[in-house]
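In structure tokens below, several structures.
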Structure 1
Amino acid sequence: MDTARKPLDVIALYPQVQEIRDEKLRNAVIEIWQEMWEMSAWDDPGALPTSFEIPYPNLPHTQCVVAMALSVADAFKKYHGIEVNRDHLIAAAVLQDASKVVEYEPGPDGKVRRTAIGKNYGHGFWCAHLAVQKGVPHEISHVMLTHSSSAAKFPDTLEGKILYYVDQLDVIGIHKDRWTKHLMIAKRD
């Protein structure tokens, strides 16, 4: 680890973290991001792309996902009286793509490439692994592992389903629609 590296200001990037009422969970979210950042080869969190396929920066993508997820939770409460666990939703939304800072790295040619973590583990695994070590509820780690359309499993919780869908909606907005309907909704290649 590079001990001279400037810490990442997680609150500046994701001010919603301050809304997490559970202090232990709030601190764990910040610690997980710090640990991931210290492990990464990135100098600027804004330089990380959303994916190899989507050259758009991941930071505004994730910030938008956090905002949309909270808006959905607010609408559920206002119109249906459905309570969403906001602590879990914020933590999962802020951490859902944190693994990308260790799954990708800038290559010597300036192009992004996969790291050993990115090659050997599924998207979100490393962050979920750290979350479990720090005592983050399993429901949140589950969301990190299931928020992507490439995950083997669909999210179990309402918070996970909200994140899954708003993540896909944001990708449609910044990149393209990858979905088609064939008697059921299925991912388009």
Structure 2
Amino acid sequence: MKIVIALTGMPGSGKTTVSNIFKEKGFKVLIMGDAVRKEMQEKKIEINNRSLRNYVLKIRKIDQNYVLNLVKKELNDLLKTEEIVILDGIRNMSEIKELKKEAFKVASVALIADKALRFDRIRSRNNSSDVSTFEEFEWREGKELKFGCGDVIASSDYFLINNTTVEILRKDIDRLILRVS
């Protein structure tokens, strides 16, 4: 059976780190945020913390599954040859429901990390679409919650606690792969 591991989590929880670990293990990874940034570049929209969140909020008002639809063809193409594909960036329950309509199993995985640690991670990664102050961080968290991220986290099938080291996270991912497959 084809499996989509759908990653979710609040900003700085470790989705990119987890995606990179999956890539190292040979899994194909689709990052939903990359599809949004690509579309914004094509439309010549400046990409920064506020513009990215506001753009996503606007397009999700049009269609809750808009971002998922940006990657759906590529996801289906990958699942023709891959048993498991990682989908990084699920933000609302509508996306989970849409994935479950397809002919594959969906394993939703929430990354959980302490708020102060998440803020420190974001500040240290120096990404143009990230925040630099705690006020901006809280603003961004509010936007993520408006997308529905909290509901997806709360109803996830699996949880990865990411407050310690990458080595421990790798072991947790190995256990997750065994449980999901």
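Here, each number is a calculation from the coordinates, and none is a lab measurement. Note that this is a predicted model, so its numbers are computed, not measured. Cβ atoms are built from the backbone, for glycine too; each structure is taken alone.
Miscellaneous remarks
- Entry that produces 36 once relative contact order in percent (Cα under 8 Å, 6 or more apart) is calculated, selected from 1, 2: 2
- Read-out FRET efficiency 1/(1 + (r/R0)^6) of positions 98 and 114 (r between Cβ atoms, R0 = 25 Å, to 0.05), computed value 0.95, structure in 1, 2: 1
- helix-only ellipticity at 222 nm (-39500 (n - 2.57) for each DSSP H run of 4 or more, over all residues; to 500) derived as -17500 - corresponding label from 1, 2: 2
- Among 1, 2, which structure scores highest (criterion: FRET efficiency 1/(1 + (r/R0)^6) of positions 26 and 58 (r between Cβ atoms, R0 = 35 Å, to 0.05)): 1
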